[in-house]
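S.K.: Each structure below appears as structure tokens.
What follows draws every value from the coordinates through simple rules; no lab data is involved. Keep in mind the model is a prediction, meaning the values are calculated, not measured. Cβ atoms are built from the backbone, for glycine too; each structure is taken alone.
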Structure I
Amino acid sequence: MTRVRSFLREPEALFWTFGFPLLMAVGLGVAFRGEGTEAARIAVERGSAGERFLGALQATAEIDLRLLTPAEAERALRQGDVALVVSGADALTYRYDPARSESQAARLLTDRAVQAAAGATQPVTVREDRERVPGSRYIDWVIPGLIGLNLLSTGMWGVGFNIVQMRQKKQLKRLVATPMRRRDFLLSQILARLVFILLEVPPLVLFAWLAFGVRVEGSLLALSAIVLLGAITFSGLGLLAAARARTIEGVSGILNLVMLPMFVLSGVFFAASRYPDAMQPVIQALPLTALNDALRAVYGGATSLAGLGPEVLILLAWTVGSFVIALRAFRWQ
């Protein structure tokens, strides 16, 4: 109760716990709401052979065409304002960066429009079946990542920062003279975090559904269990980070050292599979990776924890390990 009351007296903590995740969801949801495919931005150099196909390119809905001077086109390509430049005196030249996926798509769209305008025919008849698949939008993918990121941040900062702050203010020193045992104190920090989960995650899940149609296709019970397990895991890591730290600066460095690799590697804003295969065993063993994978599985249709065995085991291992080590390493002063 002491921890809950002290938290509710901190307006900035309330904002970062409850308000900031919603603001991130709004920003990402508006940017990636999936109301239509973004047109490929291409440029045609003035005076080049590409001007002969301006009409065909402008008539293609998937292309956002710009007619620029050679200098303007070079600058636009270098700054990323366009994905492809059509140039050339006699023959068409497509200038683009093959490392950019949007440039590859722009090249295919541009060449298809140019070849069709020149009278080319398809040797193979194809048929398009355009279907909007539920859960295929970026916002559908990123909302579970935001939930995992929020559990990581609030769990570790909320627990670790608070304990060191109490140690600096000599509040922990006073508890030495009480019958309270170390494990009771550490367990109380985790239980206080679980109280805030009831106010932290459901608003984000509900908002994503009402504002952007992000639905939980799987079991709400499984989602609740994964969220609770994730909250306990990162609370345990927060306890471990604060077990010996004596200053705010010290615990801040420890927390950032633990959290930043997971921010980057654990698939919050982009898939962890983008990293090389040699890194995958380490990435898959991170608790945030396991949590995000489990959350996305439930959002995608998982109805029970039985199919999430590897992720659950990873989270349990981190939970038990961090709490046991924190219990041994913890000092009141």
Structure II
Amino acid sequence: MAKTLVDAAKLSNDVLQAGVIELIVKDDPIFAMIPFKDIVGNGLTYNVETTEATAQFYSVGDTWVESTGTTTQTTATLKILGGDSDVDNFLLETRSNINDLKQEALEAKIKAVKKEFMDEFFYGHTTLDAKGFNGLHELVENETYNTVAVGGTSGNPAALSMTKLEEGIDKVKGIKPQMLVMSKLMRRSINTYKQAAGGITYTDLGNRRVMELFELPVYACDFVGDTENILHAYASTYGYDNDVTTADDGTSIFVLSFAPQACCGIQKGPLTIESFPKLETKDASRYRIKWYVSLMLQNILTCAKVTGIDPDGTVVV
């Protein structure tokens, strides 16, 4: 059974571990909503439906045509994410009355772990870095089923069309999308359009008032870049390609659904903290945050993206 980090923290008897999870989830709708499936072994093999089966009407005596959907077997392999943080024992004994040095060190490392996971969540590519996992740009890349490229030419992103954004939302089928994720610059450009078109609308999400588009809450994420390349050809249009490092000042908007059959994390147990109070070479205590984790997308119709966008271009209808 897949559980969100919030639910996992409720089941933990480890106060320190629960505190770490709370810091990771804090003010982050993605971490608050994405479920993580605990697995046995170092990976999870699953089938991804890459093309849908078809059906048709027949006349009496017609020859029936066989059509079976195509599935591709994919393996999400657990990766080792974490880091060490050392706290000098002398300072720990003499200065902790002023600052909680251990807490400060852990919070800084948790922030680093969260940043690394979120960078990989969007831009991970195992061909470029085998130590990481494939992120959304690599998992969501099918022009027919889940990707809309706004147009433009190589090296020149195009302004966002709201019609294209709605087309991207319509790509998600079989499950209701839960949020739109974009960069802060992209959100500001959309806000400029919305203010001129009649005003920005809002909804309540987790006791917070957030902007919405097409009845979906909008999450402006620091980890969605504004310098994506747009060199991946989709017919006569362009989208993002992890293999190309050229910065074309482009960006993408993601339409996300979180569920075991949609966007879902996998892990071998929860994020853990190990302590080493005595180090051999220095008088310090070491704290290690460690997480065996990866990302999967079992159904390519459950998430989508609109890509190749100029984030500070003039948004149009």
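S.K.: For the read-out log10 I(q)/I(0) by the Debye sum over Cα atoms at q = 0.09, 0.10, 0.14 Å⁻¹, a value of -0.63, -0.73, -1.07 was computed from one structure; give its label from I, II.
M.R.: Source structure for this number: I.
S.K.: A follow-up question, please. Suppose helix-only ellipticity at 222 nm (-39500 (n - 2.57) for each DSSP H run of 4 or more, over all residues; to 500) works out to -19000; of I, II, which structure was it derived from?
M.R.: I
S.K.: Turning to a different aspect of this structure: Quick check: 0.05 is what I get for FRET efficiency 1/(1 + (r/R0)^6) of positions 49 and 225 (r between Cβ atoms, R0 = 35 Å, to 0.05), calculated from one of I, II. Which structure matches?
M.R.: It traces back to I.
S.K.: Follow-up question, since we're still on this one. To which of I, II does the computed value 15.6 (mean count of other Cβ atoms within 10 Å over residues 169-176) belong?
M.R.: The correct label is II.
S.K.: Moving on to the next point. Taking relative contact order in percent (Cα under 8 Å, 6 or more apart) from the coordinates of each of I, II, which one would give 19?
M.R.: I
S.K.: For distance in nm of label points 7 Å out along Cα→Cβ at positions 113 and 217, which of the structures I, II scores highest?
M.R.: By distance in nm of label points 7 Å out along Cα→Cβ at positions 113 and 217, the leading structure of I, II is I.
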